[in-house]
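Trainee: Multiple structures follow.
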Structure I
Amino acid sequence: MSSAYYAVFHLLIDAAVANWSNPAARAALARAFDHGNMKSASMRVSNRKLFPFASEDPDFVKGLRLVADTFVQLQNHRHFADYNLTRDLEVTHAVNYVRSAEQVFATWPKLRASQISQDYLVSLMVKPR
């Protein structure tokens with residue numbers, strides 16, 4: 001479970017810091033990302049009232065929301081799997097979470113160059129003001 005979450009977590013961070021022009025500083029920049037901020041940003045992107053993306057390609061919007069929704073779900077499930085000792089995680093659920101992460105990896109390359117995806121990457125690190 002944790003592996004699926006952290007795979008998506010690092011995919012997004014790697015995509016964001018790849019835009020930084022100084023390769024030597026990318027590792028330090030990657031450390032600035034915070035799980036809570038990334039979850040909040042992903043929840044905002046998924047909110048159709050806050051971000052209707054009316055003028056954007058619907059396929060890109062659908063893909064970006066899939067990435068954002070999956071990130072939030074995987075983070076929630078990782079917390080449950082790591083910290084909730086009242087119930088075991090079922091194997092079928094774990095397999096489904098890994099498949100969700102795989103879907104993000106298949107979807108992201110199609111989205112990464114779009115402006116809304118680049119804006120999303122920035123929002124993962126920057127708190128809204």
Structure II
Amino acid sequence: MPTSNEQTDEILQLVKNFVEEQAGFLKLRFPTRNGILFLHPSEILYLTADNNYTHIHTTDGGTEITAQNLGKVHKALPQQHFIRINRSTVVNGRYLKRYDKPRKKCIIACNASTREFDVNKGL
């Protein structure tokens with residue numbers, strides 16, 4: 001039995017709502033000294049390497065340290081949004097504000113604050 005356009009629109013809206021709801025639950029887990037940190041990828045501003053540890057800098061201005069190297073953490077993140085710009089830094093492309101090609105710098109911005117990084121890889 002064919003459905004009306006209104007029924008089709010209702011079904012599509014329900015599916016869309018379900019998908020958006022599920023995407024909101026996508027949280028990554030990172031072991032820390034005090035337990036496990038759960039973060040949605042959009043909460044991560046950038047990552048910095050510190051030997052076998054990774055500093056996770058969040059959009060709320062906080063920093064957490066995980067006992068995983070930068071390569072392992074980077075692999076766990078959605079690759080389409082996170083860019084490794086040099087050996088020790090991964091930035092969330094959602095917050096990338098500018099790439100200064102002559103100076104080989106990238107600038108990320110979040111909550112009215114900015115941060116500048118050296119770029120050693122092609123962006």
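Taken together, the values in this text are just the output of simple stated rules run on the coordinates, not laboratory data. Note that the coordinates shown come from a computational prediction; the quantities given were computed from them, not determined experimentally. Cβ atoms are built from the backbone, for glycine too; each structure is taken alone.
Trainee: So if we calculate distance in nm of label points 7 Å out along Cα→Cβ at positions 54 and 86 for every structure here (I, II), which label has the highest result?
Mentor: I
Trainee: Can you rank I, II by relative contact order in percent (Cα under 8 Å, 6 or more apart) and just name the one with the largest value?
Mentor: I
Trainee: Identify the structure, out of I, II, from whose coordinates distance in nm of label points 7 Å out along Cα→Cβ at positions 30 and 102 was calculated to give 2.4.
Mentor: I
Trainee: Same structure, new question: Supply the structure label, taken from I, II, corresponding to helix-only ellipticity at 222 nm (-39500 (n - 2.57) for each DSSP H run of 4 or more, over all residues; to 500) with the calculated value -22500.
Mentor: I
Trainee: Given structures I, II, which gives the highest value for distance in nm of label points 7 Å out along Cα→Cβ at positions 38 and 70?
Mentor: For this comparison of distance in nm of label points 7 Å out along Cα→Cβ at positions 38 and 70, the top structure is II.
Trainee: Upon calculation of log10 I(q)/I(0) by the Debye sum over Cα atoms at q = 0.13 Å⁻¹ from the atomic coordinates, which of the structures I, II produces -0.55?
Mentor: I
Trainee: Given a value of 14.8 for mean count of other Cβ atoms within 10 Å over residues 62-69, calculated from one of I, II, which structure does it belong to?
Mentor: The read-out was computed on structure II.
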